[in-house]
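Multiple structures follow.
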Structure P
Amino acid sequence: MGAKLAERPLWSATPTPLTEDFEIDIGATHRLVDHHLRLGVDGLFILGSCSCGEGPWLPRRLHRIFIREVCRHAAGRLTIGVQVTDNSAPRVIENAEVAAEEGADVGIMAAPFKVFKPTAAGLTRMYLEAIEGSPLPMGIYDLGERDQVAVPGEVIAAALAHPKVVALKDSSGDAVRKSAALEIRAGRPDLRIMSGDEFDTVGYLADGYDGLVLGGAIFNGRLARRIMDAVQAGDLEGAQLLQDRMNELMWDVYGGREITCWLRGLKHLLVRMGIFSTDNLLLDYEVTPECAARIEEALVREHDVLFPEE
């Protein structure tokens, strides 16, 4: 069993398009896949466990539909990772079975949503049991101490050492965890370690991370790829200038440095780009007039990276 991941992977932790009736928007799903291909993204992380993919909020019936449509339309052109996080190993395994049935390549596991008085030993057992039982290769999503259930670094290290684990999304912001991931990858060259910190991609790439998994890659993917190329070429100054440009674009979309509009701003942008049909979501975010105005400015200013083939 194995999933073929790119040497320098760029994945999008993509939002989920919904119709006016809060069903999966099939047409928008196909446009979502096509647009990622234009941007140079090579992997999708769908139904994410944080707010961008809305996985924990969506009915499981819709999970299956969305996985199926993404995988069918991608037709092997993208690596498809599906969030399979849950509160026990059997439930993670069951979620991974559904993802596998619908054509996914990788299951992505983050911290459980709720555990009463978790211990490192108990969490390690849960992670390893889920990894062993999954029909898919697995990726680990590490939010570190910022997650609702804080998973100790030793648990993540044990998971990353498992041969069925093929990828890490590191959004922990923890230098110790970064060093540990790099050390484990040195002994496991097929493991892809990717940063989820889209406001500081340069630092992680310069330190040796293989690639990126970004919540904004559906609109900043072309800039992210340019950053990756600049770092690989040793042009850290140029990479940082691109990062600064990408940060401004994200603040425009997300509602400033306070991230006041977040997912609604992102979906609003995608409607304005003709990718999504609605900005419907299951979470309580709004697009302020200020955010909407900044998105309109960004559509003009950043046209070349938002619509790279026009």
Structure Q
Amino acid sequence: MTTDHRSFRRRLDWNLLHTFHEIVQAGGVSAAAGALGRNQPALSLALKRLETAIGARLCWRGPGGFELTDEGVLVAETCVQLSRLVGEVPYRVANVSDEVQGQARVMMISNLVNPDLDAAIAAFHTRYPQLGLVVGVSTWYAIGRAVLRDEADIGIAPGDLIHSELDYRPLFDEVHRVYCGATHPRFGSAVGDPAELAGDAFVLTGADEPSQLTKYRLRLGLGREVAGITEHLEEARRLLQLGMGIGFLPEGFARPDVERGRLWPLTVQNPDTSLRIYAITNPKAPRRLPRIFLLNEIEQAYAEPPGPKH
């Protein structure tokens, strides 16, 4: 669009197009004045203003009647299209979810288990079946950067590294406990003080371990003897089930194996090993309706924020 075109669009009174459309539909200024309940001089003045803005005569009026010029025919056809589009606005607004296309891009830490998150995703799919969902898995520290660079619409992760440019909406607390496998000597026992586990061989999750867990583990001396390292929770679980050592796992992720007798929780729930999980968004990112719709479903699923940790 040229500068002249942009200038014309900005300075044009769009009501003049509506008035011209009514004049054409009525077949003249006098007939339009009666139909609109306005006086004829006012409509004549509006027509003259539109002709001045466009820079062309749009119609001939006289004893022979009302007749459009070639330029007037073109403008009249444009007005018909505008009238149709404006008339569709209420319907399109009421059915906006049916017209939106695209994908919501989500990046989250691995193996998150939370029924409210599942409910939000299911509701998003049910309400907007035409929209896609792209889910990526990454480490907690990479997710914030991805949202900041607009590589993800929503991040689901702990807020270990807060970026001031991003918004953090608290969702739930992910509880981590220390587990061992069925063949481990500690299987079936309870540990009152986690510091008692300082001498045990530990399975570490490397760079995927949230900083809060790392600080807690180092403070108690856990993991001084390393049995294995993997950045994948599935593989950490495998090593624990094989009896190679003890290690942290999210409670929801480990629960099915505990119920089957494959894993055993050695520690009780502890606020120091409960991670606050957030929905992370970038308020400066381009406005995308798929992201807005999914975020709305997430916010409805978590109508009440998680309470304070005790």
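None of the figures in this text is laboratory data; all of them are computed from the coordinates on show. These numbers were taken from a predicted model, which means no experiment stands behind them. Cβ atoms are built from the backbone, for glycine too; each structure is taken alone.
Things to note:
- If distance in nm of label points 7 Å out along Cα→Cβ at positions 48 and 128 is computed and equals 3.0, the structure in P, Q: P
- When mean count of other Cβ atoms within 10 Å over residues 136-143 is computed for each of P, Q, the largest belongs to: P
- Structure from which 3.7 was derived, distance in nm of label points 7 Å out along Cα→Cβ at positions 88 and 264, options P, Q: P
- At a computed 2.8 (distance in nm of label points 7 Å out along Cα→Cβ at positions 80 and 216), which of P, Q: P
- Structure (P, Q) behind the derived value 0.10 of FRET efficiency 1/(1 + (r/R0)^6) of positions 272 and 288 (r between Cβ atoms, R0 = 25 Å, to 0.05): Q
- Identity of the structure behind -1.19 (criterion: log10 I(q)/I(0) by the Debye sum over Cα atoms at q = 0.16 Å⁻¹, calculated), options P, Q: Q
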